[in-house]
1. Determine which structure produced the value -9000 for helix-only ellipticity at 222 nm (-39500 (n - 2.57) for each DSSP H run of 4 or more, over all residues; to 500), calculated from the coordinates; the candidates are 1, 2.
2. For mean projected area of the Cα convex hull in nm², for residues 75-130 alone, find whichever of 1, 2 sits highest and give me its label.
3. Tell me which of 1, 2 gives 162 when you compute volume of the Cα convex hull per residue in Å³.
4. Quick one: mean count of other Cβ atoms within 10 Å over residues 19-26 came out at 14.6 when computed from one of 1, 2, so which one is it?
5. For relative contact order in percent (Cα under 8 Å, 6 or more apart), the calculated result is 31, so let me know which of 1, 2 that is.
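Derivation of every value follows stated rules applied to the coordinates shown; laboratory data play no part. It should be emphasised that the depicted structure is a prediction, and the values quoted were computed from it without experimental measurement. Cβ atoms are built from the backbone, for glycine too; each structure is taken alone.
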Structure 1
Amino acid sequence: MGELTSAPAPPVGEDDHVRGSGPEAVVYLDLGCPHCAASWPRLARLDLRLCFRHFPLAGKHRRAAALHGAAEAAGLQSEDAFWSMVDAIYADHGHQDDPHLWERARALGLELDRFERDRRSAAVAARVRQDFEGGIRAGLVATPTAFAAGERITGEGIQDSLAILARD
């Protein structure tokens, strides 16, 4: 019998959230994860074409689904709003309840009724689930995890590994 392996991460597509230039890195993150929050400030500054993929671990982080829904709902109003919401969630990671999400949406100038409707919608849940299922098929079990230069990079060393890629 042959060796069992995971599928590759899905290729970056037009519906992905991508920013920056340089070498491409697909990063699976959980907006409820303290390790992801600690990694984010450095990851966000790297000179990479960074593709954000949702990987909410709701069994470990009770607000993960709500946080991912908020980021995706912000993204429906503008791609910049998606990235600004991700930055805001990670910058103030201790405040994850709905009133804090509404305040972030207000500060970003989002249409609040639309934000609230979208973040609870089946379409947003399906978009988050699409990323999550792609990560599961690619063998993800933890966050943060990145795919770059044909390699899977997981855990504490993710920032250093991606920083090396950005310099090459």
Structure 2
Amino acid sequence: MSDVNEGGPGAAPTAGINIRSAEPADLVAVATLRWQWIVENGGVPVVTQDEFVEFFADWAARADESHHCTVARRGETVIGMAWLAVVPRVPSPQALVRASGDVQCVYVMPAERDAGVGALMLDAVLRQAFDLGLERVTVHSSPGAITAYVRAGFAVSDRLLQATPSQETRPR
């Protein structure tokens, strides 16, 4: 992954944006973006921001085999993140090693939105997924992001279903 656009007169809005795999030094910034996302959408954290950032950075470091984080940087600042969760699948006589992916936690800082940063991260995540040989990549989108995922190549599937816990089966 590399610089997307070098900038200059008449440069695209993504000028100076660098898309690359997250490094350990990025994890605190990524955790902070995740915190911002929840608060921005009216979520109520159950821990302090410091506790969350520490927990998240530790989790991300341990989950690096299954969860791959792509970041967008403007200069030294992490302005966006997108995660690819890789899920091993049951072997088949046709393919002994199988896996699928799930795009998770795509977030761009509010001041950087609507300039193509999310699309650049999605492109990088999908290239990584297919380079890994994943059979398919899914995403659970917010209503406002559906068109962005469709532009990136996602389509509705008649065969992909989901179940969510009912009120009666949720832990109390």
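1. Derived from 2, not from the others.
2. Greatest value across 1, 2: structure 2.
3. Here the read-out was taken from 2.
4. 2
5. The read-out comes from structure 1.
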